[in-house]
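Next come the structures, one after another.
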Structure 1
Amino acid sequence: MITLSHPTGNANVRQALQALHEDNLLAEFRTTLGFSKTQLDNMPDFLANKLRRRAYNLPPELIQARPLRESLRLMTSGKVFSIDQVYYDLDQVLAESICDDQATHDLRGVYCYEDGAEKTFIEAKKKGLLCFYEQPIGYWRAAQKIYKEEAELQPEWAATLDGLNDSEEKLARKDSELAKADMIFAATSFTRKTLDHFPETLAPIQVIPYGADPSPNPPNHDTESNKLKVLFVGGLSQRKGLSYLFEAVDMVQTAVELTIIGRKGNDSCPLLDSALNKHTWHETLPHHKVIQVMRQNDVLVFPSIFEGFGLVITEAIAQGIPVITTDHTAGPEVIEDGKSGFMVPIRDAKSIAEKLELLHRDRDRLAEMKEAAWKRSKVLFWGSYRATLCKNIRELMHA
């Protein structure tokens, strides 16, 4: 049996939980704010709606929650506890309980994520447990190299590159976690490649791309607008290649209209503020609203210079929206270049602009790519991810 730990439970974490539970491998899920969906049924609607983002399709007895720090973090916008403190606290608590868990659940291993594994892995090793580790984004040494280059190339956007501010202690913790892992999971070949920068020999690294939930509805072919409707979804950081997106849109001028969905990390980038004022910007939307906006657009542009996967890519193609992205994302695993989207080099606004002009000019090509994107999503279903994940875990358990 495996205990999985994550403080916030994003989409890929939920799929890993589902995989382990369906394969009778899940001992328990350790998290901060967490509820079974069946528990929400007994709550007033106003409360259930607020908690729905932290609801899981698991039996209540499998969810072990530690809500206080995360609740205070959310209520104070991070002024009382940072997200790092929430991660570290959950890690420490799981580490302290491993002995009891091993006796109660016939525990064979723990499954943890970057920044939330060090203490757990130390105790797991003492008990002879397997340590499964997910690297959700590229390795930090590779990241800092790219971020430093970017800060020199685009100094006015450097304030949005938060990864440059990580402490030595936090970076050492990441290395400690990786060194203790018995198996490492990455979702892209790019993330796998960045781990070549690790100074020691690592455990086996398995690349398992995340999946998609194809829409039952075919793509929306809106022919009423003369403009190409372009969408960006993600954190408003230069890590996402934002300056190159805005530059590309400026190149094609009136041919496109741009919608942006995402939060700013800080208010220290006047160029970002200026760009947001020129376009349609939603700081945040519920997930179902994001999907609605996707279906109203023609193409997603996701020009990240450093990414772990970019779940928005699979979400877009699942709605029949072609994607323009780079090979520093899930693009190579997901996009059929020229068919369900376009691959462009990082830091290349001109290439982005050329693809936008092509789709604006050739609406038949756009319609074909929308259909191809939707069909592609049906191949990349989450069931394949879940099956492959459990297969790898069982193979190591039985080795």
Structure 2
Amino acid sequence: MKVPNVYFVTLGRSDYSTIRPIVRAAMADSKVDAKLIVGGGHLLTRHGHSISQIEEDGFSIHTTVDFLSERVLDVVELAHSYERAISHFVRIFSLEQPDYVFVVGDRWEMLAVVSASSLLQIPVIHHSGGDITQGSADNQIRYAITNLSHLHLVALDQHRERLLKLGEEDWRVITSGEPALTELETYASAVSDIQGELGIPSSQQFVLATFHPTSFDVLPVADQIEIYLQILDCIQDPIVITAPNADAGSDLFLQKIKEYVSRNERVRFVENLGSEKYYAAMSQALYMMGNSSSGMWESSSFGLPVLNIGNRQSGRVHGENVVNVPLQISAIREGIEIVASPQWREKSRHCRNPYLRKDTIDIILTCLKAPWDRSQLLAKKFIDPLAREDNLGIQGNSGKGS
């Protein structure tokens, strides 16, 4: 059987932690010809130039794709960046013709990758479909990616059920768990003195803060960051702030955060901690506050209390260590009192991570190496919930070649 040529794509910090263990395993497997494409936010200095982290992780990078400019990223520039991204990926995929393109997540940049693949009739394997984040445009993008993808690896059984109800064929949707969780202990233990790395006295605990612009909040972006920074004034402990994603409004967030840090000695700003330091910080922080997906996915594996602010992550499954509050000063203050309490820390320490599976990477590698029939993969059928069951024909087909 031919060894499948799989192109993995990572375009920012938000997808890298999920795709990294998959790429590592695929590159080590002689039955997968894996290539890694790096681009987008990884190449931007103002977002931490995280391609250096990928190189430090020892990956061979097949090619880079530079489509984000240094201009302010408003909605118009975002649309132009999307246009450039599609053009770049059409050129690469049309020349090199991979067997599969593998993507994760729900970012607008990844929709460009999937659009290019779909138009060129190259099967797309997507991880992270079926999730819900009602407060973000990522929610719409995630389901657009799902509709253009041909195989779906999902974190939870309820995500699988959701995709089936949306008309996906049963054989296309596979529950795998969350890949990022497979490397947490390794990376978190690699940094023995995270306080020292961050310039914080080892005797002091700190708060980990990550806050991104929210597309569908009733408040404009300027007001969102203003409220967040006002709340930081109420915290006496040292604070470590990481940079927001490359979204519309992120440049204003970065500007305001850097101005705030310059006025407050107890606050540290790090554009890109990298996996080792970020997970080490999660393992040692007093609590985490903001609206990052890591508060939903990884935090409960560390027993880390999380204050999730606003509606960006609304609808997403999380552990019992998370407290959800609206983007309102009084509510956030009350939430801080809860997550900072000894009682909540003790509760968080014993909570279960709903995304964790020990066989995640094995499931994904099995999917990559399966003898899928390319023509059947590309010929997606919509399973109409209004149609009679005996007219569904293709539903029972495994999609694999003989």
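Summary table
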item: Identity of the structure behind 57 (criterion: percent of Cα pairs over 18 Å apart, for residues 180-339 alone, calculated), options 1, 2; result: 2
item: Source structure (of 1, 2) for helix-only ellipticity at 222 nm (-39500 (n - 2.57) for each DSSP H run of 4 or more, over all residues; to 500), computed value -14000; result: 1
item: Structure from which 13.4 was derived, mean projected area of the Cα convex hull in nm², for residues 76-243 alone, options 1, 2; result: 2
item: Ranking 1, 2 by Cα Rg over 2.2 N^0.38 Å, for residues 252-371 alone, the structure that comes out highest; result: 2
item: Structure responsible for 0.45, with FRET efficiency 1/(1 + (r/R0)^6) of positions 124 and 228 (r between Cβ atoms, R0 = 35 Å, to 0.05) calculated and labels 1, 2 on offer; result: 2
item: Origin of the derived value 2.8 (distance in nm of label points 7 Å out along Cα→Cβ at positions 44 and 324; candidates 1, 2); result: 2
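Since every read-out is calculated from the coordinates, none of them should be taken as a lab result. Here the structure is a predicted model, which is why all the values come from computation and not from measurement. Cβ atoms are built from the backbone, for glycine too; each structure is taken alone.
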